[in-house]
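Asker: For reference, the structures are reproduced in the following blocks.
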Structure I
Amino acid sequence: MNGYRGARTAVVVGAGVAGLTAATALARDGWQVEIVEIGPPEATSGWGLCLTGPSLRALDEAGLADACLAEGFGVDTITHVDVNGERAGEIRLPRLIGARRPAMVGIARPVLHRILRAEAERCGVEIRHGVTVAAVEQEGGPVRARLSDGTLREVALLVGADGIRSTTRDLLGLRTSLDFHGQMVWRALVPRPSWATGIHQFAGKTDTAGLVPLSDTRAYVFLTENGVERSVLPDTRLAPRLQELLETFPGRVREIRSMVSGSESVVRRPVLTALLAGAWSRGDSVVIGDAAHAPAPQVAGGAALAVEDGLLLARELGRHASVGAGIRAFVGRRTRRCRTLVETSVAIVGLEQAQRHFEAYPLVDSCHRLMAEPA
């Protein structure tokens, strides 16, 4: 792609949900797109995620919702269980893609990435691994992106979709803090119990646990550990420690706990949030997804924002005569929605830490209702 000037060419940094969605949407609209991803093709973080109603609505627009439904597990409810193991309430999630299709889908991250990658490649997107953008220059002409392998790209658009620790954001001089909230989140892949046909969340005396079905045979356990510092544990300690943390929960969590020792993998990550309060762009370069707005996992909304970002960026670029005008329209359209979700997720974190679960439940519900509004 060296030497392109003024054409509809783009480099997207990051082959995650936001990057793959944006690249596909741009390619469908006639752009020539290259994704650069520093990680290997098989690298995905965590075992599973929830595709909420807004995620499915956006994926349905892209023609990919049914593929995700076929390989994931559809759910319509979140069941809350109190510290005594008693049912504390249920959230019925809004169905945004029709009454015959589910409100939300639990899906394995590698499966989702395979679906998104296959569509990007089908649309002609070139995906290169082991390389990223190392320097950016833009002075009234095309964006000049120097890659880490020393090659140069001159393109009309640069999209930073490289996650919460985005290096593209730093290269563009867009500063934000990564806020740690005193929580570490655990996930482990386990067999799906027959009763797990929806999401279950269990309030503990200190922590919060839950189960999300991913397929007919698999689910993932999650546990949010409160009041801890950021740290790294040896891999050999992860499963035993997660079992210890789950031991304090009554009821059905005992069944979940017994499955953890046989899990193929256990992951533990800090709960971080990020929000660009100012500009998301410099010139004809823009950051999207977690690089611009990363909520805490309590609202399961990060994937929704990422997919929406990718589609709406391409749409606004198609509506405006210049790349800069399209970027400005995109950012103006997205800022309030994304800020609201991040701030709501932080509020829920605080309520969890204070053991005020009965205040957190309606906030989760209202967040899903808010996000059901058109993007």
Structure II
Amino acid sequence: MSARPYAAAPADPLAAFAAALPKAELHLHLVGSAAPATVARLAARHPAAGVPADTGALREFFRFRDFPHFIEVYQAVHSLVRSAEDVRTLVTGLARDLAAHQVRYAEVTVTPYTHLRDGLDGDDLLDGLARGRAEAAAEHGVDLAWCFDIPGERGPRAGLETAVFALRNRPEGLVSLGLGGPELGVGRALFTEAFTLAREAGLHSVPHAGETTGPATIWSALHDLGAERIGHGTSCVHDPRLLDHLAEHRVPVEVCPTSNVRTRQVGSIDAHPVRRMLDHGLLVTLNTDDPPMFGATLTGEYLAVARSLGLGRDELAALARNAARAAFMAEPARARLLAEIDGLVAATPWTYPPAPDEAAEA
């Protein structure tokens, strides 16, 4: 018996399509992906970190006042990861959650410098990542890749140490070097040497830029760090020349709408600059950033943006294709993902919102 077409989904066809859509995620932090139950278990093991061991208290703990407070909370949770088994647990839990939202491939940000400074042995970090990645593929059908990330607030030395650690160990699945943490007072150009080293060795450049600062930070990421994708990049809409550049050169932008609302960078999804990015022809991808911390899911991001912008089936599928094309994945896997997206569209013979004549008939 053939499966029922998605057109038969009665209550909310848009939600059904968003849930079924095969996806890739490109902006996702490993520690920030930990489900509350996982964080609670780790907190119980390491009470000195000051993170609540009760899932109810965690909800209040994750209520962020502003971006600096978010960084403070994130670093406290980061300090809970002390062993290879902790790392493996994070990775396999993430893969389970991704699979539930039809995510086939994800590039996950890991911050070795901070883990090592918090007392995690480098070999344990790599072992946990490797075991977790293998289980993610075998048990959940999710292909995970790694972005090793520089904590910008730690300065250029952290950048070089991160790049050296990445290149000396070069774990399977490592595809890129990132740059996160606060942007204010942490110029992108400070990390030119680290990114040059990584790029010359074949890693891709994916720094955060323009999340909490203006377009100048994005320009610096492009010129000084050779950025191939921009993390967040919301302030690009304030510079018409930058919008033109990103559109013309097809530089993907990793947009995280709920994250931006929760850290109070934008007031609401309706006010999010993703509308102007899409209108200007930017290659926008949707992502969750730190999903449990922000109460986000990737399906939810697609659905929220679709409802805010009045997008339909074809526009949602186009966003999923953007992520597949912007990913640093193997070409056969990319082709399979794109074919899956096309297959779902073909099996869904409706659009949303309905065309005017369809609305009249209803």
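Since every read-out is calculated from the coordinates, none of them should be taken as a lab result. Please read all numbers here as calculations on a predicted model, not as lab measurements. Cβ atoms are built from the backbone, for glycine too; each structure is taken alone.
Asker: Name the one structure among I, II that helix-only ellipticity at 222 nm (-39500 (n - 2.57) for each DSSP H run of 4 or more, over all residues; to 500) of -11000 was derived from.
Answerer: It was calculated from structure I.
Asker: One of I, II was used to compute Rg and Dmax of the Cα atoms in Å, for residues 15-78 alone, and the answer was 14.4, 44. Which one was it? Can you show the working numbers first?
Answerer: Numbers: I: 13.6, 41; II: 14.4, 44.
It traces back to II.
Asker: Now, a different point. A value of 0.2 was derived for distance in nm of label points 7 Å out along Cα→Cβ at positions 55 and 303; which structure in I, II was it taken from? Let's see the in-between values first.
Answerer: Working: I: 0.2; II: 1.9.
Of the structures listed, the value fits I.
Asker: Match the computed value 15.1, 43 of Rg and Dmax of the Cα atoms in Å, for residues 63-198 alone to one of the structures I, II, and report its label.
Answerer: It must be structure II, since only it matches.
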